[in-house]
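What follows draws every value from the coordinates through simple rules; no lab data is involved. Note that the coordinates shown come from a computational prediction; the quantities given were computed from them, not determined experimentally. Cβ atoms are built from the backbone, for glycine too; each structure is taken alone.
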Structure 1
Amino acid sequence: MTIKILGSGCMNCRTLEQRTKEALGQLGISADVEKVEDYQRIASYGIMRTPGLVIDEKVVSAGVVLPVEKIKEILLARRSGA
C-alpha cells in the first residue's frame, strides 16, 4: 500500500500525516507514506484544497483533516479492495 499526503507542509498536512501513521500503527498495516509538497504534483491529482490523502493513487480525501477512526475505516476498505 502506498499513501501520499498532499499539501504544502502546513499544520493540517502534518496532522493528517501523523493521524495516518497512527491509524496504520493501530491496524498493523504496513505502508509507504510519502509527503507530496510540489504544487504541480498536487494539482495532478485534481484536488483544489489540501491536505489530500491518496491511497494507491486514488484520492480518498481532500480539504479536511480526517480523524484517526475515519482513516482506519478508509484503510480497511481499501485493503479489502472496496
Structure 2
Amino acid sequence: MKEKTSITLSRDVLTHIDKLAGTKASRSAFIEAVLRDYLKKRARAAIEARDLALINANADKLNADAEDVLEYQHLDWSDGVVESE
C-alpha cells in the first residue's frame, strides 16, 4: 500500500531526477526505486559489517586452524615421490 508524502527538493535535484527518470517513470516511482536500492545496500553493508566483526573476533583461532591444516597436508616432493609427512 502506498502512502502519500511530501518532500522539498532543490530545483537542480528535480531537474536531474526528471532527466534520469525520463518519460517512462514518474518522479515518485524514480525516487522510490532509488530509495529501495539505497536501503538494500545499507542492509547488505550491515550484514557484511557483522560478518567482518565475527571474522575479526575469531581471526586468531581461524588462522591457527588454517596453519594446522596446512602443516598436516604438507607434502614432501624432495625425492620425486609424494608422501604425506
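Given that percent of Cα pairs over 16 Å apart, derived from a single structure, equals 74, which label among 1, 2 identifies that structure? Going through each structure in turn, the value belongs to 2. When mean count of other Cβ atoms within 10 Å over residues 5-12 is calculated for each of structures 1, 2, structure 1 comes out greatest. Between structures 1, 2, the greatest calculated value of mean count of other Cβ atoms within 10 Å over residues 53-60 is seen in 1. Comparison across structures 1, 2 (criterion: relative contact order in percent (Cα under 8 Å, 6 or more apart)) gives the highest value for 1. Starting from the value 11.1: which structure in 1, 2 was mean count of other Cβ atoms within 10 Å over residues 13-20 calculated from? The correct label is 2.
Each of 1, 2 could give helix-only ellipticity at 222 nm (-39500 (n - 2.57) for each DSSP H run of 4 or more, over all residues; to 500), but the derived value -12500 comes from 1.
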